[in-house]
Structure 1
Amino acid sequence: MTTLRDSIAERLAAHPAMQRVPSPKAAVFQHRRFVPDDLAAELIALIDRDRRPSTIADDNGDAYFRTSETCDLAADLPAVQRIEALLTDLSGLDPAYGEPLQGQRYAEGQEFKPHTDYFTPGGRDFAKYCALSGNRTWTFMAYLNDVAAGGATRFKMLDKTFQPEAGKLLCWNNRLPDGAVNPATLHHGMKVRKGVKYVITKWYRERPWQG
């Protein structure tokens with residue numbers, strides 16, 4: 001099992017289905033058709049069943065900053081166990097470092113404005129969210145369905161935009177080689193123009209997850 005101190009990026013880059021964004025600014029990868037269709041359908045059903053309005057840490061006062069819906073996916077559900085196993089096998093990351101899996105739903109007009117997944121050191125809620133398990137290290141996010149229009153994920157500082165495709169996995173390291181947070185991982189969940197977008201997200205921490 002690969003630990004957070006090992007080179008996860010090297011492991012991912014060695015995978016035959018993985019493509020790396022050709023940028024020295026951040027380690028960002030995509031893997032098309034990672035999530036099987038039947039599993040994606042099960043996860044979509046779970047998201048639809050339990051979704052609630054999304055929130056953000058360090059509220060910036062913009063009520064429209066994140067307009068999607070979110071749900072926590074219980075670890076004992078067969079579909080969740082299946083996707084977790086796929087992620088562990090791909091990344092080699094110890095599951096003990098992972099946060100619970102989340103699902104997100106974006107209806108027409110909904111978005112998540114440019115943000116980073118890490119908690120900003122010195123931010124108002126940094127101690128609250130990072131005291132026990134540390135900051136976020138890797139993000140693994142998968143699109144569960146095709147979207148009629150919009151809904152891309154844009155990394156402006158990397159000049160790279162990913163279009164939503166059913167089963168496509170995106171993953172990136174939120175840190176620099178020295179362990180500091182990487183502002184180049186700023187990304188925008190762009191507005192869905194037509195249809196609905198479903199994604200699942202798995203975040204990993206510096207230390208084992210303690211809730």
Structure 2
Amino acid sequence: MGQPVEHESGEFGEGVRSELPPGQRLQRGWPVMHYGPVPKFRPERWEFRVFGATADGDKRCWTHEEFTGLPYTSVVADLHCVTKFSMLGAEWGGVPASAILKAAPPASGVTHVMVWAEYGFSANLRLSDFAAEGTIFATHKDGELLTAEHGFPVRLVVPHLYAWKGPKWVRGVEYMTEDRRGFWEERGYHNLGDPWKEQRYSYQEEPGDGPEL
């Protein structure tokens with residue numbers, strides 16, 4: 001188990017308690033970490049797509065205005081970076097992944113999703129992780145719009161996995177009937193990314209954790 005951490009009210013909210021996964025340290029503030037440049041947001045060109053093995057075989061697209069009109073919710077959840085810092089008790093606001101699944105259902109044989117972001121960046125997830133309570137396409141943090149450096153207009157937050165599984169600058173979701181590694185998973189990161197099991201790197205994988213490299 002991780003190290004118990006208790007926060008005083010104010011910084012992370014009233015009565016927030018959490019634990020640090022093994023090997024993590026508490027981070028105050030939110031470091032900016034990403035690979036490559038920050039993309040320029042052009043609302044007139046922006047769209048969010050769901051494609052691949054959809055239930056009806058069709059692609060579904062939303063403009064930025066339409067996407068921000070989808071059901072909005074907020075969750076209080078931690079963010080664990082594979083570089084060993086953890087930010088605890090943040091409030092994330094945005095569109096829950098469950099709303100995307102409802103609006104554009106996957107086919108019955110779908111087992112995984114690929115989340116696509118700007119510049120062709122991608123992260124693969126098991127469908128069960130994508131559909132988990134708390135998985136959210138965040139547009140806000142602590143009541144404020146995300147900054148461009150932190151993923152505006154949309155980043156995925158998957159609280160129970162390492163943060164690389166939640167890309168910044170998300171543009172769409174591909175439904176898949178078999179697993180395929182994403183950007184960092186092809187470059188040596190663990191295919192599953194559970195921080196409580198310290199699944200950081202591909203050499204730690206057990207049989208069945210992911211496709212062969």
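Bear in mind these aren't lab numbers, they're just calculated from the coordinates by the rules spelled out. Quick caveat, the model's predicted, so the values are computed rather than measured. Cβ atoms are built from the backbone, for glycine too; each structure is taken alone.
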**Asked** Just checking, which of 1, 2 has the largest value of distance in nm of label points 7 Å out along Cα→Cβ at positions 48 and 184?
**Response** 1
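Taking relative contact order in percent (Cα under 8 Å, 6 or more apart) for each of 1, 2, which is largest?
1
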**Prompt:** Of structures 1, 2, which gives 14.6, 41 when Rg and Dmax of the Cα atoms in Å, for residues 96-159 alone is computed from the coordinates?
**Reply:** 1
**Request:** Kindly point out which one of 1, 2 the value -5500 was derived from, the read-out being helix-only ellipticity at 222 nm (-39500 (n - 2.57) for each DSSP H run of 4 or more, over all residues; to 500).
**Result:** 1
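Suppose mean count of other Cβ atoms within 10 Å over residues 40-47 works out to 10.4; of 1, 2, which structure was it derived from?
Values: 1: 19.0; 2: 10.4.
Only structure 2 yields this read-out.
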**Asked** If distance in nm of label points 7 Å out along Cα→Cβ at positions 72 and 200 is computed to be 3.8, which of 1, 2 is the source?
**Response** 2
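Have a look at 1, 2 and say which one yields 0.65 for FRET efficiency 1/(1 + (r/R0)^6) of positions 80 and 176 (r between Cβ atoms, R0 = 35 Å, to 0.05), as calculated.
Numbers: 1: 0.65; 2: 0.90.
Source structure for this number: 1.
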